[in-house]
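Laboratory data are not the source of any read-out in this text; all were calculated from the coordinates shown. All values reported here derive from a predicted model rather than from experimental measurement. Cβ atoms are built from the backbone, for glycine too; each structure is taken alone.
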Structure 1
Amino acid sequence: MTTAEITPELNAVDHADRAFAGHPKGLGYLTFTELWERFSYYGMQNLLVLYMVNYLLLPGNMGQIIGFETFRSLFGLSNTEGQPLASAIYGNYTGFVYLTPILGGLLADRLLGRRYTVLAGAIIMAMGHFLMAFNATFLFALICLVIGSGCFKGNIASQVGGLYKPEDQRRADAFQIYYLGINLAGIVTPLVVGTLGEKVGWHYGFGAAGFGMLLALAIYLSGQRYLPADTITRRDKTAKKEPRKPLTSAEWQALAALILLIPVLAFAIVPNNQIFNAYLVWGDQRFDLTFFGIRVPTTYLTSIDAITSIGFLAIVALFYRWYGKRWNEPDELTKMIIGGIFSISGMLCLYMAAATTPADQKITLFWPMMFELLNSIGFAHLLPVSLALFARLAPASFNAAVIGLYYLAFFGANKLVGYFGGFYETMATPTFWLMHAGFAAGAGAVFLLFKLTLARRLMGGPAPAMA
């Protein structure tokens, strides 16, 4: 499709600016905007299932939710109650959070521009967080959060790259700083929002998340003059359409293989993402979370997960940098197979925790912490590496579209997390975690089959060593 670009008159970015840790000031505003947005999002996510299971979906409160029976009928949940119902709602909510950024990107590219789309998303998300303060408006809150996140999520990240000229080597470092803010939010928010929600009152926690979103909005507004100008792309009806170069046979094979890998990746992600659903419910019910006579909030478990995930992302990257200087570094598929082995091991730790603890005793944190250790190593071998695989194999003319398809795996994974999480209440707990180990094993087997049958033809031999 041929297009014409319309660039609104906005302040130009000073590409030579190094006021923020050697980077343009705009990076600071974008990083802290995203930090507080993630503070609000993760805070709400960490409380959501516990809030539904322990309060909202109890018989005396569930009837207050406006439109709830219509919602249950629409999603086929009319016969679902209690924890399975909470799990299904969680799965649908988090699944659609990963689907709507596709529409948010189109809205920004073709109509509003990134700035106004991000502002609209921030306002709608703030509304959603404050609507969580009332039982009656629960569904409206989720709708606002899904729509707002779709407008916000991809469009703010895309502005980071716009701060730099194409040849500026600081861009990669800028994204490291940007994601550091995201990771910091993942560590801190359970300690603040989780403590307020579990110890003071659920709605105080959601209110804190709302104020975090307002702070993100204020920071973003205050930094407007330091952000890159918007480029809105529209169809040029007078321009001659240039023919697209047809895909080669090898590119068609690579595209087909990547599409087939999307559902496999979805199942591979389920064990990790169940941390925010059934794992929290189980931990709330069975883990020994009392230290020195004080019971810590259950949401602190997600802070531990964030710390270990961040730590092992760095450790694994440094390990392969060291390894690659001495031997041939494994390709992406081999790393994903290794990640599957660690993921299976992590699920088996949860199986051991459930199988070896009598029903009348609390589960000590030894096995859950071993799970966090092994699962975080698996996570570091799966998510960033699988994205690199998609970027590597995607045909050049469809690269952006294929990366967009990659995120459909997260939509599918979260839907599956909600569906299979519903078995927690009816299935024996050891069997429940064995089922998740089976998901990791099945995905790993497909990755191995892919490597043995198609990898050399599509990837051209081993991957080059990473810098």
Structure 2
Amino acid sequence: MSLLAVGVSHQTAPVALLEQFAMGGDDRVKALHELVGSDHVSEALVLATCNRVEVFAEVERFHGGVTDVSRVLARQAGATVEELSPYVTVHYEDQAVAHLFTVAAGLDSMVVGETQVLGQLRAAYALAREEGTVGRALHPVAQRALRVGKRVHSETGIDRAGASLVSVALDRAEARIGDLAGRPVLVIGAGSMGALAATTLARRGADVVVSSRTESSAHRLAETVGGRPAPLDRTAAELAAADVLLTCTGATGLVVTTDVVAAAMTGRGDRPLVVIDLALPRDVDPGVAALPGVHVVDLALLQGERRDGEDGPGPVAAHDITTARAMIEAEAALLRAERQAAEVGPTVSALRTQAAEVVDAELLRLAGRLPDLDARARAEIARTVRRVVDKLLHEPTVRVKELAATPGGTDYAGALRALFGLGIDADVTPGAGRLAEAVTVDPDRPGGPA
């Protein structure tokens, strides 16, 4: 069994493609069960955020696992595996662990150092636990990833390396219209991203108005940030008074149309409107960007700026990132040692069982050859033989556990099986127990998904 990570993210795929992967709660549950119901996947966790959809899975075979996961992702995106292959990345074993830890720490985010992905990973793990799709293999990996993410954010200044996606988007708004203090801002969406947006806006002194499909959620969030709620059907009226619209709902269709924004712009004169759309799929009709006086900030824009090198970390942030990566490497090495030690456990048990069977067989043979041996002598002989066998096995079994926990990729469990002829199937998957390079799925690469 081996750990596999397969997915698409803002690192490899355009926002338009990421929109095709948008998952609601039911979609995630369906994907989890489809994954563990496939031929090669035994455990699965699906991390779906606004800029990535990745599957972390325990698989029986590398190529079979890649194929099974890729098919589920392709179905979700309404595409073929071949169409997705240029954008899909695959990480295996140690690299899969390191990648998950890097994601949890916010180092692989569109804005380096953001903290929201850690909560999203926690929610993804909780859902997988509820649905019974994580087990003995993924539990320790997911738990360690959450621990790593928390450590990185609490023990380094990584948060300074990059503010949240919301903060970066608001910075773009302020670059257009100036300080947000005292300005009316309409937030549509009262989920986790909406709450983060409203809270950040309140800290910047904006007059926050909250709308949501669930009015009670809008009222609760508005009260929390000192703003006011507004019915969703009053969007046009609220937009007419707002300087900024920030939307981040979980809707699968458009929430704000071009007609609504055009109506809101009537009578504003030269007063501009900044529209921030952080939803995936997008909430705001793309046609809004063509309206006079409207400036749109969306995930595609932020992704493009990131690729152009904007918001690069300064010296302090660079040091924090280096420290964070060192933490990730250390935690990954520790987990690898624990996993390898656990893998050798069944082999050690099998060796001891085989030794016990040999002792029992020889004692039975002795009883046949010396039927007149008294019970006291027979018991003493049995104790002596078992004591000798235990002493002979103690040192090699302790050492093999210690050696299995050291780096280097040597299959000590396999060597033990071969030396003693133990009847345990060896792991024949490529790269098991050693660092495997991350690869990009290529349909022309031999063994790639088909």
Structure 3
Amino acid sequence: MALVGAGAAVVPLDTAVNIGFPDITRSFGLPIQMIQWVVICYVLTYASLMLAFGRAGDIFGHVRVFRAGLAWSAAAFLLCAAAPAYGWLLFCRFLQGIGAGLVISVAPALVIALYPEEQRGRAAAAFSMIFALASALGPLIGGALVGAWGWPAVFWFRAPIALTVLLCFRGPVRRSGREPGGGLDVSGAVLLALIISAFLLFLNEVPRLSPTRPIAPVLLALAAAGSVLFVRRERRIAAPIVELAYFARRSFTAINLASVLVYLTSFAVLLFAPYYLVGFAGMALPTAGAVIGLSFAGAMVAAPVAGRLLDRWRACDVAALGAALGGIGLAAVGSAHSGSAGALAGLLAALLVQGFGVGLFQVAYLDAVLATLPPGQRGVAGSIAMLTRTLGIVSGASLLTLAFHAVEKTGMAAGATAPAAFITAFRATMWAAGASSVLAGAAAMAFARPARN
């Protein structure tokens, strides 16, 4: 468990990069809105490849895929740290995304294999605790490293972790028990990567849509055409990447869509809070990193609580409770005022509540996905769970940035100063994200049906 957890942690430790956003934009002379590409290039890559890698793990062995991901990631971390220009950094983030996809697609399956099937909820809680702990440590470590060595440190510090696990981890390399003759659908994997990439790039291009820049409609049409081809192919072949029949279930589709929305809204904390805490609350980078880490600390505390709740409640009910608490926490973060001890305490409490809610949701959601797919498809099940998370993050990087700057520009056009316009946009974005998270939880519960064996 320690080795699997440490190896999987190199992916959620990427939250350290967020605390380095101000230093990256300053070092390369970038406007704030350009920083979204540091997120998009990385997350879009592993989101596009994750289901194919999960399927490969089910066929060839989860350990093989896991170790390949660790080796690739170690090299990518060092390349990112050495990037001499912003364009090179984005390319190296693409390489890092390939390694992350290999690691995180099979990590849930490796953790779940350590538990008996009747303790599946506890296994989901254990994986969520690992993910939350690493995510919480990321901003804290990142703040200290950026203060001492600058933004490259948020990349190179993970290379020794990946290499250590690679050298020490020797799990059983065996097939996972899928049907004989099932192979990796390479054409389907390429189509899926095309669909996800085109759609997420479409979201990013929407703010720049104009008659002289028709890229967004082209990307949307490409994603739609790819989706049609992918569905036809997956229905025809004997061993698809994922059985599409599962998505015909109303409850399964609803909770997956709720997951995308919950992670979309929760990304507002990582996207905008660093600028608020450093620029308006007057915090040093290490302190700001520790404050943002409270959100992930709340998720870590929530994981074992969610595991026990799943022994008594339906997964959709636990997920709905978590989404609601996460939304309330986001709205409270948007209502925070800097400048007093009481206000700081309120902000800290809001981040803890928000993180606790997301932690409840992610454990319940992972358990629901694992309960739907058969045990022989643990790699695919874990990849679906991680894919909705990453789709939410990438969508959040684009849509939240669009909403934030729309409100900010409106304020400045009305005569507000730049700081006042920033605060107005920060609050409006957090309030809207909080309301959306509450609605996501309500939808997941409303469309759920009682579980059947």
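A few notes on this one:
- Structure (1, 2, 3) behind the derived value 17.6, 55 of Rg and Dmax of the Cα atoms in Å, for residues 107-250 alone: 2
- If helix-only ellipticity at 222 nm (-39500 (n - 2.57) for each DSSP H run of 4 or more, over all residues; to 500) is computed and equals -22000, the structure in 1, 2, 3: 1
- Identity of the structure behind 6.1 (criterion: distance in nm of label points 7 Å out along Cα→Cβ at positions 67 and 211, calculated), options 1, 2, 3: 3
- When mean count of other Cβ atoms within 10 Å over residues 35-42 is computed across structures 1, 2, 3, the figure 21.9 traces back to 3.
- Origin of the value 4, 16, 17, 22, 19, 12, 7, 2, 0, where P(r) over Cα pairs in 5 Å bins from 0, in percent, for residues 83-138 alone was derived from one of 1, 2, 3: 1
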